[in-house]
Structure 1
Amino acid sequence: MNTNKFAFTFGVGQAYYNHYVVFTGTYDECRYQMFESFGPNWAFQYQYDEEFLRIAKKWGWKELK
């Protein structure tokens, strides 16, 4: 089992627009955690790495804790 960190973003018009959350686990485990926490009210799943952090900074996304 490959454990990683994944970031999930929220879209325009959603409660947490311009934010992201991070979960640790496999791709599917993290996706399940996201659906359990927010239902279908999110936009995209990303590998949480330096590239994601660069994009988040560019677009002004903030981590939702």
Structure 2
Amino acid sequence: MTMHMGLRLKASDDFNDILALEIVGGKKTDGPYPKFKFTSEIQRNAYDNIRKRIKGGESLESIRKTFA
């Protein structure tokens, strides 16, 4: 039996990173070393994609329509 712990990434306080995390439904874990937690590689890839789109200047409305 294999235990799946999900994917984790060092958390960021950057507003755009937190916004992208919220859009894809990821979670932020607290503690001495906070992490962003994703349930799958697909969710993590969507997070990376959204961050790039926000950084590129795409509107939040357009991004949200893609992930609605």
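Only the coordinates and a few stated rules stand behind these numbers; no lab work does. These figures come from a predicted structure and were not determined experimentally. Cβ atoms are built from the backbone, for glycine too; each structure is taken alone.
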Q.
Using relative contact order in percent (Cα under 8 Å, 6 or more apart) for the comparison, can you identify which of 1, 2 gives the largest number?
A. 1
Q. Suppose you compute Cα extents along the principal axes in Å for every structure in 1, 2: which one lands on 41, 28, 15?
A. 2
Q: Identify which of structures 1, 2 gives the largest calculated value of FRET efficiency 1/(1 + (r/R0)^6) of positions 35 and 51 (r between Cβ atoms, R0 = 25 Å, to 0.05).
A: 2
Q: Could you figure out which one of 1, 2 the value -10000 for helix-only ellipticity at 222 nm (-39500 (n - 2.57) for each DSSP H run of 4 or more, over all residues; to 500) was computed from?
A: 1
